[in-house]
Structure I
Amino acid sequence: MLDQPEDIHALFNGAPQTTEFKKLRKRIVRQTREAIDQYGMIEPGTKWLVCLSGGKDSYTLLAVLYELQWRGLLPVELLACNLDQGQPGFPATVLPEFLEKMGVKHRIEYQDTYSIVMDKIPAGRTFCALCSRLRRGNLYRIAREEGCSAVVLGHHRDDILETFFMNLFHGGRLATMPPKLLNEEGDLFVYRPLAHVAEVDCEKFSASMKYPIIPCDLCGSQDGLQRQQVKVILDGWERNSPGRRQVMFRALTNARPSHLLDNKLFDFAGLMRDADNSN
């Protein structure tokens with residue numbers, strides 16, 4: 001049995017009708033809606049630029065946002081956007097054909113940032129920082145040109161955890177990707193509606209829907225990246241203690257400045273004992 005076209009957006013046509021998939025789909029929708037509500041992402045009547053790389057996470061993001069919109073729970077306009085960065089061998093027709101078939105309003109932008117990255121980064125170094133900066137600049141520009149209020153990214157719970165530990169191990173700070181961020185210019189929000197969704201759920205969902213996945217050959221697959229090293233550590237912890245990732249993620253939502261050491265967040269010097277009760 002398949003979803004009937006009149007019952008749901010075309011992105012869900014052919015969805016499996018197994019109990020397992022129904023539970024998965026319901027969980028992803030619920031967690032996405034929770035994040036959108038919890039972090040105050042909705043401004044009714046605005047327009048979101050939904051960034052689509054062709055990976056499992058961005059397909060999941062696109063599908064769940066359209067389901068929420070289809071059900072009247074997301075009163076914003078959605079514009080899917082793929083930034084073709086000029087990587088050799090990138091299948092440039094896959095996403096346009098898919099989005100046309102699904103009836104998804106979209107913009108495909110070509111900007112050869114790959115050549116810039118290859119020219120600027122010495123051999124043996126990773127591309128991620130410069131690639132990310134160039135991509136972000138182009139996405140902000142496109143969002144402004146399209147009259148969007150927000151750039152919407154497909155980072156999930158595990159991305160957020162990995163970034164936290166990268167900052168902890170290599171940056172010496174407690175910080176990660178926030179689910180909602182105002183850009184430096186103050187004119188655009190950056191949203192991560194999948195902030196509560198596990199990576200494994202995105203993988204299962206996109207595989208079940210048979211979306212045409214495009215692998216990342218520019219930065220995410222480079223050996224020796226700090227993110228990959230952190231992922232290995234987290235995978236080991238999860239194997240030894242199932243559910244550990246979710247416990248750690250919950251900790252990010254339960255910070256206690258008075259029990260840390262940052263005196264910019266808590267006035268330790270101003271703590272005063274009650275002299276009347278000292279005896």
Structure II
Amino acid sequence: MNDGNILPKRPLGKTGVEVTILGLGGEGVLRTFGREQEAVSLIRRAIDLGVTYFESARAYSGSESYYGMALKERRRDIFLASKSHERTGDGALKHLETTLSAMKTDYLDLWMIHDVRAPKDLDVIFGPKGAIKAFEAAKRNKLARFIGISGHRNPTIISRALDLFPFDTVLMPVNPAEPHYWSFLSEVLPKAQAKGMGILGMKTLSRGVCIKIFGTESAENFLRFALTQPISTAVVGCETIEQLEMNVRIAQSFQPMPKKDQDILLNRVKSYARELMYYKL
């Protein structure tokens with residue numbers, strides 16, 4: 001049983017690190033410019049509530065800079081991740097330099113190749129001058145403790161990438177719409193689990209689409225479904241502190257969803273699956 005005031009933690013694959021089962025993602029208010037006060041307050045409130053996994057990306061507007069403003073002396077208290085969508089080694093290294101400067105840190109806990117979706121991405125990333133060289137160098141030079149890959153469009157491409165390189169983590173969609181079409185849950189998750197990777201769940205609330213269709217109460221069902229899967233953390237972006245606090249309460253009281261309840265939820269969302277999986281269109 002969980003203590004209702006504590007955010008549970010899980011191992012991040014074979015890294016030797018544990019992270020809270022709820023992480024703060026880079027969407028929502030963090031994927032903006034000019035909302036420094038709201039973004040900084042959100043990040044600091046998440047830390048106060050016990051969240052340890054925090055994520056951003058070079059592509060996420062002012063997100064990395066917001067972290068630089070918010071963290072300061074609290075940097076060592078959290079696990080900080082960001083991503084680069086550059087496919088070449090030189091481009092990725094320039095991104096890393098900018099990321100570290102913006103976040104005001106001398107290292108990342110996790111640096112990920114962002115939004116890998118097509119065969120040509122793999123050709124460049126793993127080619128002679130590809131981004132994977134930069135990621136290996138960053139880990140070797142202690143600029144990134146761990147390296148990972150993310151994708152939400154094509155599970156076959158991410159599955160192939162996992163065979164090409166021993167990534168520490170994979171960031172992938174985890175929600176009850178996934179089993180109905182081109183599923184990361186069936187094509188990527190078992191392979192990542194077999195490799196002992198840290199599995200990070202994104203699109204757990206389908207960027208709020210579930211709430212628009214089914215109402216606010218659906219957030220608990222969707223998040224509970226995601227956390228019942230063998231993932232390390234569910235990464236959720238927030239527009240407001242109220243949303244953050246709601247997600248934290250759900251995670252604090254988490255209990256696994258029985259198989260029959262999962263089946264009921266899967267059946268309920270089936271006719272809305274494509275809408276919920278907007279990220280594959």
Structure III
Amino acid sequence: MIKNCLFPVAGYGTRFLPATKAMPKEMLPLVNKPLVQYGVEEAQEAGMNNIGFVTGRGKRAIADHFDISYELEHQIKGSGKEDLLTSIRSLISNNTFSFTPQHEMKGLGHAILSGRSLVGDNAFGVVLADDYCIGEEEGNGVLKQMAELYKQFRCSIVAIQEIPANETHKYGVIAGESMKDGLYRITDMVEKPAPEDAPSNLAIIGRYILTPDIFDIIENTPPGKNGEVQITDALMTQARNGCVLAYKFKGKRFDCGSIPGFVEATNYVYENIYNPDRA
């Protein structure tokens with residue numbers, strides 16, 4: 001079973017300025033919980049209890065969130081608001097949290113490589129917290145679906161979804177051989193292609209399961225688009241040398257790295273998940 005999950009959280013969140021000038025974008029709330037907490041809950045649901053954060057400057061609030069606040073606990077003890085901390089208390093009690101810096105912003109591949117010491121020589125999950133995902137069935141989130149597939153295939157897996165053809169320039173896009181409904185063996189992968197150059201309309205989203213050999217591959221991957229070390233380039237090397245699967249997950253995904261996606265996710269959570277009676 002996969003026990004480790006990496007959260008690359010070093011980015012600046014510039015699309016949300018000025019809100020993210022002093023607050024990590026991962027701490028932006030969907031109603032009453034920050035984005036990153038939803039991601040950690042998804043990892044825990046998948047059995048991944050060793051949570052590693054690859055951080056940057058100004059991200060202290062994330063570490064504080066996953067720690068006990070004794071002053072706050074004292075202030076609300078015995079009040080009706082104590083129950084509001086139940087979910088975060090549970091995460092703090094049932095998971096371990098570790099942190100390591102990404103000293104330079106050199107792309108997602110570099111961020112994952114920076115987290116090598118946190119996961120060791122083991123397969124691990126990767127969650128990009130600004131992709132808010134919900135499984136089609138309660139208790140069966142996207143990462144849990146992927147972890148079940150890993151038990152069968154024992155190789156790297158990326159989550160994908162169909163996107164409009166005119167949006168391929170925003171994503172890594174794959175082509176692959178269909179193995180069964182919703183599962184592909186990757187044959188090609190391109191980072192943010194123009195629509196006319198895209199191999200398909202199947203886009204990689206912010207959920208991965210990676211085998212530990214990916215670290216050596218990333219180390220030997222030259223910078224690609226925008227001078228960054230792209231995880232798609234490393235995964236394509238891994239696919240050529242063995243096997244990488246793409247999984248069309250069962251559920252919904254909201255792009256909370258964009259303001260329209262964040263607003264859409266907020267409305268969805270308020271209408272379908274949040275219980276206003278507890279407010």
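Determine which structure produced the value 0.99 for Cα Rg over 2.2 N^0.38 Å, calculated from the coordinates; the candidates are I, II, III. Before the final figure, lay out the partial values.
Working: I: 1.12; II: 0.94; III: 0.99.
Computing Cα Rg over 2.2 N^0.38 Å on every structure in I, II, III gives 0.99 only for III.
From I, II, III, which structure was Cα Rg over 2.2 N^0.38 Å, for residues 73-112 alone = 1.34 calculated on?
I
Taken together, the values in this text are just the output of simple stated rules run on the coordinates, not laboratory data. Everything numeric here is computed off the predicted structure, so don't read it as measured data.
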